[in-house]
Structure I
Amino acid sequence: MVSYADVVNNSKIKGYIEAADLHLANLGYTEHSFRHSELVSSMARDVLLKLGYPERDAELAAIAGYMHDIGNVVGRQGHSRSGAIISFKLLDEMGMPPVEVGKVITAIGNHEEDEGGNVTDPITAALVIADKADVHRSRVRNPDISTFDIHDRVNYAVHDSRLSIDPSGKAITLSLEIDTAISQVMEYFEIFLSRMLVSRKASNLLGCNFRLIINGVKLL
């Protein structure tokens, strides 16, 4: 059985994630390095465990979370599908059973709504929710606030981001604290509305309602 620890310690996977993040850094994108990979992995696992899914499914969600952006080494556009192909080769080489490889690459290949991704299973749903929840000022690479674009402003304005799971209340909640002197709430919706809608779809697949709370106000 290929474990999450096996994946994290695999030198090829590490190398591709490093190369993918460097490629995005050179293009001016926000951080997609090990911090993002490990956080998404942890949250995806947590979503399924708290909702009572099998531990192995939660571990596969963690693996998908760790590897989900590996396709950025090829290019930003279509990175979910290229990431699924790269992940297939790596996990197959490691000896993961085909049925488990299939679950992981389905999640990776469908985690981006603007690339035609479809949420059809719990592992994909958990990955989508976790990935979209990682909005925070620590992801901004640009040191000059005067030159921020809208993506930099929205991320930098968020100084606290929390994803909580309420199994009894059947609710998944993303709570954000935003500095509105840096970015207005409307700007957040301008670039993240589609992400929140796909998070709601993913939550519904898991039998939960999705809630978005910004500065203490429920918006979704």
Structure II
Amino acid sequence: MYYHLGPVRRFDCATLLEAYASGYFPMGDEDGSLHWIVSDPRFVLPIGGLHVPRSLARLARKRPFEFRWNSAFRRVMEYCAADRSEENRCWITPKMIEVYTELHRMGHAHSVEAWSGGVLVGGLYGVSIGGAFFGESMFSRVELGGANASKLCLLELDRRLTTAGFLLLDSQEENAHMAQFGGESVEFEEYRSRLERAIEQRVTLEEHGA
């Protein structure tokens, strides 16, 4: 469950990194305002141990997409920011896109992208601190042949995190879309304990060829 901690009064890269290291994150409203959020319990995915549905495993073996890393970070955020439906409105504001893009330039925000015929058809983005990766959002452009592209990007992310020695893959709150990959919901204090251990790890994705 999401809990509001209050409005965001200062929003820059340093503040954002401090928030993630403390276990909370921002969400935007339709009016452009931002709020700090805590999810308790917290849903975490098992790095190197994702449950992969059989149909998705078969699709992955066919290698339908070209995967790229960090080649179109801002575009991935912009696609993720599109409203899915009246019931699933956008929570990513223009201000968030600006600050996360700067965080990307600093090496703390990353995108995994699925390309088909030179067209971006799916992707995800998140933030890394030490050995912790905080997944934020994903998208698939089904109309352009990108069905399941975001799910395959998650498998690619897991491969890279496993190779690099990451300890924590944070998915914020459990939902049906992410629960299919396994994982567990942990109480916030337990999550904070795991987070502290993870961010102390001296690993980066770039060091491992990501």
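Using the calculated result -17500 for helix-only ellipticity at 222 nm (-39500 (n - 2.57) for each DSSP H run of 4 or more, over all residues; to 500), pick out the matching structure from I, II. Considering all the candidates, the number was obtained from I. Once distance in nm of label points 7 Å out along Cα→Cβ at positions 48 and 120 is computed for every structure in I, II, the highest value turns out to be that of II.
In this comparison of I, II, the computed figure 1.5 for distance in nm of label points 7 Å out along Cα→Cβ at positions 160 and 192 is attributed to I. Starting from the value 27: which structure in I, II was relative contact order in percent (Cα under 8 Å, 6 or more apart) calculated from? Computed on structure II.
Computing P(r) over Cα pairs in 10 Å bins from 0, in percent, for residues 56-111 alone across structures I, II gives 28, 58, 13, 0 for structure I.
If Cα extents along the principal axes in Å is calculated from each of I, II, which structure is the one that comes out at 45, 36, 32? Let's see the in-between values first.
Details: I: 51, 44, 28; II: 45, 36, 32.
Value 45, 36, 32 for Cα extents along the principal axes in Å corresponds to II out of I, II.
Of structures I, II, the largest value of FRET efficiency 1/(1 + (r/R0)^6) of positions 104 and 152 (r between Cβ atoms, R0 = 30 Å, to 0.05) belongs to II.
Work out the source of 0.95 here, i.e. which of I, II gives that when FRET efficiency 1/(1 + (r/R0)^6) of positions 80 and 144 (r between Cβ atoms, R0 = 25 Å, to 0.05) is computed.
II
Assuming 1.00 is FRET efficiency 1/(1 + (r/R0)^6) of positions 64 and 200 (r between Cβ atoms, R0 = 41 Å, to 0.05) as calculated from a single structure, say which of I, II it is. Of the options listed, only I reproduces it.
Bear in mind these aren't lab numbers, they're just calculated from the coordinates by the rules spelled out. Model, not experiment: these values are computed from the prediction. Cβ atoms are built from the backbone, for glycine too; each structure is taken alone.
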